[in-house]
Structure 1
């Protein structure tokens, strides 16, 4: 529970970017609650959604509606409040503000006006989904797909050669439009579809993209899609070259078999298995 005795004088003035739960309200951090409690104002997308969270933790801070349709109109007013040495917390309906949610415009204006910005770590559908995927930890987050199919295809065409995990947000209304395009562009990869993350009906659908099927009916809740990294088919030579063998001969008494295998595999097209076998043969001959 928030400590009402915490004094605002202990908090640096400026803008705080406060992530809020993407589902389960228990995911809010203690620090986030303290910042929300100590702020002079909280900027939020939908006051009704934010009020549910604040009421649960008995936070009475005044709310200012700040969404994509009025954030430009609000800008000068909010900057003036911040210049008056006030503390403002920015939240979105769920997750981290400024990441596929309103916030970037205000952040850039604060940078211009030399106003302190303090981001808090917290709930994120992106990292939550990637952590559960089993795919490469190196990932590219795209965000929401464009409206037009032509633009969706252009975006995916530019991403097919990325050697990393790909993460997208999709609204349930669009998912069946997106699936055939994904199947066309990302053949022979794996996919994880995350729905209602951290909520009661959360669901994780895993399959090969080639086997992906349309939903029978429109699913409920926002969807996060994770696509596995591109498989790179290396042309593997079956035999070590004389040059490879000479390099191994030089290293054999100085490094471990594993170290030699890792080093040689970086400069040679021979499989690690072949390199390892040759190292063992040399060591047995010594």
Structure 2
């Protein structure tokens, strides 16, 4: 799980939502013949340092200096998943993830750690998994714009994955566009890849024509997008490809109450019963965060 140098309340919130969902997900599927997989595309090390100033536990004298990360929380879910995939691009962090096999010896044979780019690892996982026999929860927790739209499409095409996506609505999108609607080619290319289209230019930037003092018309551009409208734009994009459900609600996350990221949920399964269950659980855990 990619993260800022230290974890605070916003990190705790997203991890609580994920852990609650995984627990409910496994309880629902425990009596089926389906295999279940948890795929963490930015798995980190298993632990996250807690920020020392203004942090979640700053007033608790005996607090541990680390917070359990997504990988460790997933391994603690009961009943356990059939398979765990922890992907980390950093070789050092991937090596630390391997130590989880020692901490959870009863699950060691189920854990697969991959030192790989997240997009490539997701593509291979989706291509090689038998989706007639398997259901999965996939967690995308990038620091910035690492996840390409093509990866989201690949996930949606499985029709068997529940996706939790920490979408970088502000850090990755909003702050890349100036108040006057300007952006450089490199940032534009990054947004094209993240959103899967160049139409965001019309959605996020407005242009008006105004006369100057001499009556000559001039075009003026300005950013009309907000973090909320950018999030809604991404949700609309995801609804075009997911056959199950994409929640209209999201969990805004960021330090000090700022809205840096939007935690989104999507279910690729088109089955009405499966979709209804996934949607109900997702809504419940977001409200209970």
Item to check | Identity of the structure behind 19 (criterion: relative contact order in percent (Cα under 8 Å, 6 or more apart), calculated), options 1, 2 | outcome: 2
Next on the checklist: With P(r) over Cα pairs in 5 Å bins from 0, in percent, for residues 74-161 alone coming out at 3, 10, 17, 17, 15, 15, 11, 8, 4, 1, pick the structure among 1, 2 it was computed from.
Outcome noted: 1
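A value of 1.8 was derived for distance in nm of label points 7 Å out along Cα→Cβ at positions 34 and 266; which structure in 1, 2 was it taken from?
The correct label is 2.
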Checklist outcome for this item: Computing FRET efficiency 1/(1 + (r/R0)^6) of positions 98 and 250 (r between Cβ atoms, R0 = 41 Å, to 0.05) for each of 1, 2, the value 0.75 comes from structure 2
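Of the structures labelled 1, 2, one was used to calculate Rg/Rh (Cα atoms, Kirkwood Rh), giving 1.14. Name it. Could the numbers behind the result be given before it?
Details: 1: 1.14; 2: 1.02.
Clearly, the read-out refers to 1.
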Checklist entry - Suppose you compute distance in nm of label points 7 Å out along Cα→Cβ at positions 82 and 186 for every structure in 1, 2: which one lands on 4.5? => result 2
Item to check | Answer label among 1, 2 for the case where mean count of other Cβ atoms within 10 Å over residues 26-33, calculated from the coordinates, equals 15.9 | outcome: 1
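Laboratory data are not the source of any read-out in this text; all were calculated from the coordinates shown. Everything quoted here is computed from the prediction, not taken from an experiment. Cβ atoms are built from the backbone, for glycine too; each structure is taken alone.
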